[in-house]
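> Have a look at these structures, which come just after this line.
What follows is calculated from the coordinates using simple rules that are stated; it is not laboratory data. Quantities reported herein were computed from a predicted structural model and do not represent experimental measurements. Cβ atoms are built from the backbone, for glycine too; each structure is taken alone.
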Structure 1
Amino acid sequence: MSDLADSVPTVRTGSIPVARNPTGPLDEAMTVKRAATGNALGSDIVQNLPDGPELTPIELTEPHARIWALAKGYLTVRNNDSHTLYAYGLARALVACHPDADPEVVLPAILLHDVGWSQVPRDEILLGIAPGTNRPDLVLLHEREGARLAREILHQMGHNPSVIDEIAEIIDGHDTRKEALSLNDSLVKDADKLWRITPHGVDTVMDWFGLDRRQATQLIRSRVHDHLFTDTARTMAQAFAAIAGIDASPQLVELEAEQELRRDPGER
């Protein structure tokens, strides 16, 4: 470990030191609504749900779950843990649309792509990505350290050396390299950037920089739409952008204000 890496508290998982950072605003995961908070109909309709495909939760394969278990401790800053899981889901969708891609390169790479932020001083992390700052050294540091940590994790798991080399090469440049090295690299880059324009991504960016929804979406769009490599990702981005646009629309803002006024004062 370098002096910089030594400045981050760690615990050990197997032979690999796992970074741990104090909790705080950069570490708090967004919560997902898991159950209804009311029932306007007033009766139970679950037994009347039509037959058809059910929502299948995306579960990591056993090898990917092992990678996640080793990577998770490095992802406790900047909401990287939840960002990584959403990016993994997006990468799965992209891989499904590109049969020539190798899922055993793309998916491990996306699980590991941001582990290097754990090696950047916590109070400097957002300086690497905030508009108006000039700290490309921090982005390069997280890429370089991410590639190093990915090699250690994958080597411990017994991955093929050539696969480790490809994944590390993808990670070392996933933000700063303007061109894609391969289809696998394209899909990792696209999944990473697509997350930004999802509802979870917009929520996260808002709290990173103290922006309202319109401002966050403006920033995100400048960093996503012209920087994607595949037609599939560009189509997905347009769909997510449509949702983000309505979320920020004055009509929806007005509806929300009207609904708030109609609420019982005791519930506000």
Structure 2
Amino acid sequence: MVGNRMDIRKRWETGVQSEIDFWRAVFVGERFPDYKAEMMGRLDPDSPLMSWIAEKLQVGVPIEETRVLDVGAGPVSCVGWQIGGKRPGITPVDALADRYREILDEFGLAPPVYTQRCDGEEIGRRFPPGSFDVVHIRNALDHCYDAIAVIRNMLAVLKPGGSLLIHGFTDEAEAGHYDGLHQWNVRADEGELVVWRPGVRHIVTREFADQLARTEIMQKDGDRWTMAALTRSHPDAVRGASHDAGHGGASNT
């Protein structure tokens, strides 16, 4: 079941309509009432910046000049909109943004910032290198048709010293039998961030070691939720020895 990028994308495309149906059901209130309440809260322009992002803001950069990219943001970004009354620049993107906008318009809802149409695999073409202080992706890397390209692009548009924050359900595609959008798994394994699917396994923290100054890999809720904070190295910095850049990052299984 290795599959090339085109094969994986074709499988990914079969799940688009079910994803749209899911979100429409959320806003209708037919299912997941708690989730609808959460989405309504995301529409509040005064909702605070996610604490994990706030902790990773670069020292010395004014909040108003800080830029945050939210990848796979869905209909409304979950990252929040202000910290201490000051507003960083939030840029949410999603491959299905146009379809999500139709749902929001249907229900007369307007977020503080609309999600822009952009596949995670195309971020590097959409934004110049080093554009963002923080890049965030929540429960969406498993939804990509080329997860490693998405990680490569997210690091490319991140400023030196900035943080790439990845979190989501552990091995979600495996649990969902690789149905629809769920094509990749994310997990922590002995302090490394691993992205995999049957036949291929990427040790992300090794594969991109030459671009990383620091890595923090953790799990919560037992091992159900995987979290990774990857700090972009400065071009002239000497890479620390926490990960050996000589190790291969991808392997067939």
Structure 3
Amino acid sequence: MRRPKWVSLSAAAVAAVLVSATTLAVEPVVLTPDLVTIEPKDFSIDTSTVSGRRLLRFDNEVLNTARDGRGALAANIGPLEVFPSKTKCGTRGEDRIAMQRLYHDANGNGVFERGTDTSSTTAEAGCMTFHAQHRHWHIDNFASYELYATDVDGERTGLSLTSSPKATFCLIDVHNPQAGVTGSPSSKYYRSCGRNATEGLSIGWSDEYPSTISGQWVDITGLAAGLYCFVSTADPTVHLTERNDANNAASVRVQIGLTASGLAETDC
């Protein structure tokens, strides 16, 4: 009977095998949101909110899009999900550090499935603060608004003439402009802005702040009548982890006089 031959491996060979096995471990694919600003609308002049000032009011809407710049469905899109930690933001009262939850693609199909993709990592995402006028909790620095002069071709030129403080948002599912896309729930998932609530935007869902809400304006006192370029940018301080930070802004030409009107589909 022939005896089996035993092979002796050197320490270096064993280490090489272990390293090789380690390299086979695959990092989880992170499903990230992709925020885009929908073209601002409903422009008007407000002369009553602040005495002696002319304010340009507008409607602002931000979407967690499931589509890429060509309109095709994008892979590895996840919800935007933010919750308050127990750690204060400096000395700012009850304000707390915001944490963004980033889900992992458990089965590698490139699609977020809430019942399947349950593992996640978290990352700091700015602050969550109590908004006295709206009486609920907001995510800081979620949007910025700026107004620019335009050249003879109607294109943005120079530095911003006026802007608003970076706007805070209570992030919830309001509209579903991409209803039916893969990974988008059929009903609202993020609904609350309470003190300990998890806020967010589901895939294909948007949050809208109408022009009548507190803070939805830039001060245009002293600006001459004419054509201007209005720019709204989501996550201007890049606190949130996204698929693409380059598509966060939307612009529109605005004719300002005694009244104001946006010129639809005229980005600048």
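> Looking at structures 1, 2, 3, which one was distance in nm of label points 7 Å out along Cα→Cβ at positions 84 and 196 calculated from, given that it came out as 2.0?
Structure of origin is 1.
> For mean projected area of the Cα convex hull in nm², which of 1, 2, 3 scores largest?
On the way: 1: 17.8; 2: 13.7; 3: 22.8.
Between 1, 2, 3, the highest calculated value is found for 3.
> When helix-only ellipticity at 222 nm (-39500 (n - 2.57) for each DSSP H run of 4 or more, over all residues; to 500) is computed for each of 1, 2, 3, which one produces -1500?
Considering all the candidates, the number was obtained from 3.
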